[in-house]
Structure 1
């Protein structure tokens with residue numbers, strides 16, 4: 001399967017930004033897939049399966065990350081990763097507003 005990677009840009013909606021907890025969850029989810037996964041922000045691109053690399057993606061609220069996936073299970077991987085981010089950011093926003 002050749003061609004360009006699937007990619008999507010997501011806005012960080014969590015009041016805490018993209019920090020250790022969502023990064024760890026993202027990496028754990030990314031490692032379940034065969035596809036290559038990269039995350040980019042402001043000209044920097046890192047391996048989405050590497051905790052060390054992903055620590056460089058610590059991002060403030062309202063910033064944007066681009067998730068790119070290329071490989072045999074790319075559509076499933078992209079969908080799973082975007083769903084995970086949405087769930088984590090929604091939970092954190094809810095925690096912030098209720099507490």
Structure 2
């Protein structure tokens with residue numbers, strides 16, 4: 001199971017939807033969607049600034065995480081960025097892999 005940070009910037013229509021339904025309703029809907037896909041929501045936070053919503057979800061695989069991002073993006077209610085998160089153990093495992101990389105020059 002992977003962890004993914006979704007960063008959502010709502011369009012005017014998306015913000016109208018949140019205003020009509022309420023933020024708690026939106027959080028509950030996303031939690032149910034993640035659960036229906038075999039995952040869960042770790043955090044769901046609205047924010048000031050360029051990004052309106054940050055949510056961290058545990059999702060079974062990259063394909064399912066991509067499906068969520070594509071569905072949100074295609075809906076027209078805003079833009080979404082997806083960041084795959086790594087645990088410290090995963091980073092330690094990665095740093096032990098010799099790649100043979102050499103910088104140019």
Structure 3
């Protein structure tokens with residue numbers, strides 16, 4: 001699998017094309033957490049341990065992202081599945097780019 005190398009492709013983190021206010025807030029918060037921790041490159045290469053997914057995986061980097069996430073009250077409403085969904089979207093952006101995610105979202109709506 002080929003990944004984008006350009007660091008500018010992670011996007012501005014606004015997600016203004018996402019119609020759901022809750023989903024947009026969660027995506028913005030996760031984008032900000034990953035950016036603050038400077039872990040986009042790490043996320044691009046990360047494979048959750050033992051195929052457990054993000055909910056059950058542990059790593060120092062994922063712990064740092066989670067600590068940053070929980071500083072934002074937006075994330076108090078997460079269920080396990082909503083957290084996993086948001087992290088999978090962030091993983092997609094890390095591996096394929098913000099513009100490709102945006103393009104796919106605009107195609108679906």
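Quick notes
- Origin of the derived value 0.93 (Rg/Rh (Cα atoms, Kirkwood Rh); candidates 1, 2, 3): 3
- When distance in nm of label points 7 Å out along Cα→Cβ at positions 37 and 77 is computed across structures 1, 2, 3, the figure 1.4 traces back to 2.
We did not get these values from a lab; they are worked out from the coordinates using the rules stated. As the structure is a prediction and not an experimental result, all values here were calculated from the model. Cβ atoms are built from the backbone, for glycine too; each structure is taken alone.
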